[in-house]
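Asker: Structures given as structure tokens follow.
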Structure I
Amino acid sequence: MGYSVAWKILADHLVEGEMIPGEEIGIRIDSTLTQDATGTMAYLQFEALDVPKVLTKRSVSYIDHNTLQTGFENADDHAYLQSVAAKHGIYFSRPGNGICHQVQLERFDVPGQTLLGSDSHTPTAGGLGALAIGAGGLDVAAAMAGQPFYLPMPHICLIKLTGALGPWVSAKDVILEVLRILGVKGGVGKIIEYGGEGVSSLSVTDRATITNMGAELGATTSIFPSDDITRSFMESQDRAGDWRELLPDAVAHYDEVIEIDLSALEPMVAKPHSPDNIAKVSELVGTKVDQVAIGSCTNSSLRDLMIVAGALKGKTVHPSVSLVISPGSRQVFEMIARNGALADMISSGARILESACGPCIGMGQSPRTNAVSIRTFNRNFEGRSGTKSARVYLTGPEVAVAAAITGEITDPRTLGDPIGFVAPEKYIIDDRLIIPPLSDSDSVEVIRGPNIKPLPRNTAMPEIIAGRILLKLGDNITTDDIMPAGSKVLPLRSNIPAISEFVFAAKDADFAKRAREFGGGLIVGGENYGQGSSREHAALAPMYLGIKAVIAKSFARIHRQNLINFGILPLRFADPTDYDFINQPDEVQIIGAADALRKGDSEFTMSNEASGRSIRLTTDLSDREREMILAGGRLNYIKSRV
């Protein structure tokens, strides 16, 4: 048996462990990326490690999330990020240069390299053949300091593509079909690798759309081979020297194989309020629409916006619809401005937003009460749009623009001949808004505004974990549920005391107050606890409030690691039915927790003082992770060893 693309990259970067599925491995990280919602904390953590310069091949800091400046906080954070980048050898992508994943694809991603990003959609780079993984900011800080990235060796699942997409069907429909098959938990513990003859029919930006939303599967990452399509794209970006061919062996081994016939797909949609709540557009035709938002790191490439502009040309946005469009990068924005597509959009009545994440993370353009919003984004969790009662549907740009024109969900295949797009031989190359590292940074002073507070540190794990169950939750709790985004909360990302007031605010407005009153406690969740964003604040802020353990039926990968990074013990029910026998606000105890961690025990016993019942809990921590929790988190662990 031969090797897959993912296996080859992992083997080439392996520094610790054995590549046996489920066993912990450590891999060397070539590059990192951060964005401004997670970057301030990541760089505060990097500074705490006392490493003068980043030790990666390249690290890039992007400003793309907190660009809505309604107060001083975001602008202060941007000044900090620019100065800390200059101080420590980091590229800095200025506000307006674009969404990190789109710019990274255009200017920085390299086939065969590893990329670690403090954003869950970092796997976008897999469209170019890079092994790109989303992680918490502390993991990224450690990688910049030369530390390996640790993860359980994933199973590798092949999505074998055949055929080619039909008219008005796009890459978004491919990943929605994968979500229909696997669901939001189906990728946990897996790398999703795409192969088969159908791959050759997909452009790099098509592939990037697909790998981007692999995050919604819970997958470790997603990846395509690097082939002639990749080479052509990199040549058009004036980066031919970075290209290398990277293909699977003729008879590569995969742990799982799923086949999808691209020619059989039709326009798809994810209904509220989950990316895997999939239906065919033809089943929802006629649903009235109030808002259409086109953009995000999933669907804001030149190809996508040219399709939108072509459909809008000579037409007017329906009077009941507000249409907003966000170009993914300055490069895309300038190209549609120069070729006339932007004029067609403006003439139709579309509202043009800056090249940033914007509405995707609740930063403006909240829909009206009870609105139906069609979005080309990657997540439609309840309330993420900024309007709790809104019903958000995820679609590709073809379905979105059809709805903008007709005022209702419409099968775009009824619009007539499809809009053609031919990729340019050369994209506009202008990197003036990317500030490279300084050769002499000794005189640089890091700017710290009043919103940047000292980095909170946890203490060592106590011998006994005791406290109240502060909150009991159900399945598929997202990091948006734990730590909301939006224009009110995001500016507080560098101020943990302030942002901690919003922990679980959408689920229980009194949670933070109760946590303070009881001096911390524990949280209980169901399946897939912590799905969604990589935001480490969903672990860091609960740690600040005194949370010592989270007990759930299962955890999402990134959030589980973030809990460990901040010294919060992730525990699972040995018997999932015991979930029914623990409630808020029961008082519980886990006696000998620290001793059990030191001994390497995998089972713990929790006593419920309210019912007198003993509940068996289990964990799958590696030896390294046990030491991290005992130390009070990864930062304490690294500092004690270096």
Structure II
Amino acid sequence: MGKTIAEKIIAAHIVEGEMVKGKDIGLKIDQTLTQDATGTMAYLEFEAMGVKRVKTERSVAYIDHNTLQTGFENADDHRFIASVAKKHGIYFSRPGNGICHQVHLERFGIPGKTLIGSDSHTPTGGGIGMLAFGAGGLDVAVAMGGGAYHITMPKMVRINLTGKLRPYVSAKDVILEVLRILSVKGGVGKIIEYGGEGVKTLSVPERATITNMGAELGASTSIFPSDEITKAFLKAQDREQDYCEIKADDDAVYDEVIDIDLSSLTPAAAMPHMPDNVKSVEAIGPIKVDQVLIGSCTNSSLRDLLRVAAMLKGKTVHPDVSVGIAPGSKQVFNMLAQCGALGDLIAAGCRILECACGPCIGMGQSPNSGGISLRTFNRNFEGRSGTADGQIYLVSPETAAASALTGVLTDPTTLGDCPPIEMPEKFLINDNMIVPPAPESEADKVEILRGPNIKPFPVTTPMEDDITAPAVLKVGDNITTDHIMPAGAKILPYRSNIPYLSQFCFKQCDEHFAENCKKAGSGIIVGGVNYGQGSSREHAALVPLYLGIKAVVTKSFARIHVANLINAGILPLTFQNEADYDSISQNDELALPGIRQAIENGDTVFDLQNKTTGKAIPVKLDFSKRQREMLLAGGLLNFTKQNA
């Protein structure tokens, strides 16, 4: 039986377990990346492991999230990360060099390699044929130390692309269609693999847009074949030597196949407040627009911004619309300037933003109260923009540009002929903003620079024999990591200070959550379906750990978040019968008597006792042997030290 693309890469990298779907496997990791919102904690964890030098083929630390420096905190974190990178063998991408996923695609991504990053959109690398996973910072730290990255062997889904996109319809519309079909939880436990004749019509940046936003499906990752299109991209980046062909075998077997005719797609938008709330632009209608933002790791490539510049050339954006443009990398920014496209954007009235994540994580450019903002980003969760009642729509660069001109949501296919763009055969290569590490022989001379805002990793302890704690919070379905641990300009600078950060935990759901946890001393959280979707930020586990959360009981979890909970030593449990969710009220006293022994024994079902009502609620202990050992040890860091 033939193999899929993902199965081939897994087979070449598996170091623990067997390729049996649903079973735990450990993969050798070739490359890692971090960004600064999660990187400081990841490197504190790496230091705690006591490893002197990274053991990967390439590890890169990017500064792209916390670039709004309104105090010393972000600058101190940047300085700390730079010094750790220099000492421990990590390349350092300086502030202004660009968004991690865009830069990594341009300068470091290699087909057939494995990559994990402390950012949920690391699957962007699948656009170049990498097996790339978003992960928690602690998982990345372990991989940098030479440890395997563990996942549950996923199912394989093939999305068969036929036809060719029509003018003004783009890759963003493709992934929005996939989200419409599968939903934000339809990819859980699956790798999404793209194939078919339509693949040959998509450039690497277009493929990367699709794999980037595959994170919103809840998928383990997404991947395209590495072919002549990939080779041309690498050649243009002066990296042709990194090319190798990777394609699925003709007799590869998939668990699910979805057919999409590219020629049938029309411009689409994800409406507030979920990426799968997708309708055609025509169906939504000409709603008034207050803001348009173009960029993020989803749509900030040279191809995207050349298209926007061509559409805006010689025109002026609507007087009622604020338009911001954030190039994805210094390379993109430089090339826009050299070819004159940057001047066209400026002349049209666009505000040029830094080469960084910025507005995508609420770091500036929040819309007006109740404002409608069209964004080429990947998430439109409620409040993520920094404006609590902001109405965020996710659209393609083409739809964004058309709407910027008209002042209302506009189908770009109604604007007449699509202006042509010409992609260069060679990209501008200038890596002067990427700092290589010190030679190993000089590493001992490098001093790690720490600021006063950088606090130690929270202390974890081995699993208790029994757990008794109140249900300090009960929440509904699709709780995101933005709900648990918000981002934004006011909070992100404190990502390296867990005690300070704790006061903002679950603020959007219960403004007294942190206070209630401190009063109770310990607690259990109850949640619905797809708990913890969204960002890979491990702070959504570390802050609850600091606040005394012992367990989270839900109908189902998002992949990365459940891994982060186990890494932190917090017990993730799922209801055996989802209807039992209704039998728990906030503040009920809950108990897990003998839980340590149950985990040691390998029990798969255990009774959660609701001491307030007297009801016994069966919950699933759905853990691998390794995960059980981690929970018993009190998390991944303790487990790693014990098994060093």
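Asker: Of the structures labelled I, II, which one yields 6.1 when distance in nm of label points 7 Å out along Cα→Cβ at positions 75 and 579 is computed from its coordinates?
Answerer: Attributed to the structure labelled II.
Asker: From which structure (I, II) was distance in nm of label points 7 Å out along Cα→Cβ at positions 27 and 539 calculated, if the value obtained is 2.7?
Answerer: Computing distance in nm of label points 7 Å out along Cα→Cβ at positions 27 and 539 on every structure in I, II gives 2.7 only for II.
Each reported figure results from applying straightforward, stated rules to the coordinates on display, with no laboratory input. For clarity, every value in this text was computed on a predicted model and none was experimentally measured. Cβ atoms are built from the backbone, for glycine too; each structure is taken alone.
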